[in-house]
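Just so it is clear, none of the values below were taken in a lab; they were calculated from the coordinates. A quick note: this is a predicted structure, and the numbers were derived from the prediction, not measured. Cβ atoms are built from the backbone, for glycine too; each structure is taken alone.
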Structure I
């Protein structure tokens, strides 16, 4: 695709354009993202750093294509040499943070000071932050009763998935995406239907699947066992622990095949409770119908609410991102002096 200024900006171009602006005009910093779905997340983050001197404009890198994805942002329409103080790239890490330069894309993401990454797999993992999920249910159902301890559940999920996750990352570090591909790993760590009376039974079933796959890999590749264990020690320095593995697993999988599998039945129960309460308190049928209609109109689909969830600001990954943006701005400020 074309990389002309007609289609793509460069940091140098933006810097030159600023010199033609009034001296008191705020400096614009363009932030390229992977897709339209990512704009809200990065806008929320970057707006915290806007002031009377600067503002951010979050956008896709191409006005000529709807193509999405990290490679689109970093490799095709955007040459990373064009990044700078007035043009940054904001991307999902996928596995690239954990790969630590094992691939060309991973090397670029981890070494370029003008590329900002989520550290966890993707933005979806932020939306699925365990500590925020009760609030998602409240917003969707207007019922504040606790049915399930989401942090404890996802902690146990993570502990079960962790040893198999290390194998998956290890193969990807060896540039081997065929022996144990991500879709095989995801198939092992998906939840079946949740019974809220016995929610941990679904994790027990997952444990059986994970254990069987672990035994298979260890039998096929005994020479790799020690190396995989050593990888766990290395990745712990990058924030991955047995308790938070869900933050590093493919985001769409965690959202669709784990978290929503929990939230949908929880919200169904919470809605029924609220409807029964309205029926119990209504003095006559007309009041019941009016109150029930009002309640139904106030509800929000839990999957929609989850995608809009911004209760991740205390998550350590978000704090790392804030520190990165702050360092970038301080570094650029010092270079101007």
Structure II
């Protein structure tokens, strides 16, 4: 199969045919110097059709509160625990950032009290700085949350009456799988705006010798923190590498229960006219998948590469905030 590209030069329109393998390499590589043809969904109408196609509303009942976390069976938890061979844990949490920056509009506040024997914490964790988990009431589409609940039935001034993060109070134990796209491409990190497609996920599966399946937590490394270390902070919310919205049907078909990344999952700009965060909307609101934002995947990537093991026990313990839209979390990978 070949891919076509139109190039304008000196007033001439030339059709350039590229072998499929070349097209796959160049799609969203961030270093090729040219872009692939736009993929659906490209606009609001196509996005809405995709949302209707993938949504899990009613799948686990009219009153469901867990979404894709329903895929975590006792057998899945036992499978995850059996992955622990060394007893070595790695935190996925980035240190809470106290300085305002282009990617940190709401710095973490830490004030010492009581003769410096106590302290006070202040955090506004949603955004692009602090490692956290999103609750299912965090994002709405057409004034509805996951499972079709109207805003008025869920989101109140006192918190989320339904779908709050407290529904995960007992914690999450499952198999985590790291998808390291920079390593796949032989890069230290992806450039901002680089989209990641289904073929990238499947190429990583082949390279790593794993297959993402039902109940898994998929963790996408774009190298955001490695790039920040080298070039400094930038406005990740306006320009960042991440998933293209076209991955949503694949994620549903594989039965993925949780999705995380070192930013906020979406490629930014989104490449979907009229929708700023299509992946957030498709996964959270459509599929009922809790998202793990701003995870620091540098240490776990180094450990996984050293061990040549890209799967591990993943544990998530959000704060028990009744009606919370999410929670800061120190998520752990254990090998």
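Thinking of I, II, which structure, once relative contact order in percent (Cα under 8 Å, 6 or more apart) is computed, gives back 20? The correct label is I.
Assign the value 0.40, calculated as FRET efficiency 1/(1 + (r/R0)^6) of positions 99 and 307 (r between Cβ atoms, R0 = 25 Å, to 0.05), to the correct structure from I, II. It traces back to I. From I, II, which structure was helix-only ellipticity at 222 nm (-39500 (n - 2.57) for each DSSP H run of 4 or more, over all residues; to 500) = -5500 calculated on? The value was obtained from structure II. In this comparison of I, II, the computed figure 111 for volume of the Cα convex hull per residue in Å³, for residues 131-218 alone is attributed to I. Consider the structures I, II: one of them gives -0.29 for log10 I(q)/I(0) by the Debye sum over Cα atoms at q = 0.07 Å⁻¹ as calculated from the coordinates. Say which. This value belongs to structure II. Structures I, II were shown, and distance in nm of label points 7 Å out along Cα→Cβ at positions 43 and 315 at 1.9 was computed from I. Of the structures labelled I, II, which one yields 23, 46, 25, 7 when P(r) over Cα pairs in 10 Å bins from 0, in percent, for residues 227-274 alone is computed from its coordinates? Considering all the candidates, the number was obtained from II. Who wins on mean count of other Cβ atoms within 10 Å over residues 187-194 among I, II, i.e. which is largest? Top value of mean count of other Cβ atoms within 10 Å over residues 187-194, among I, II, belongs to structure II.
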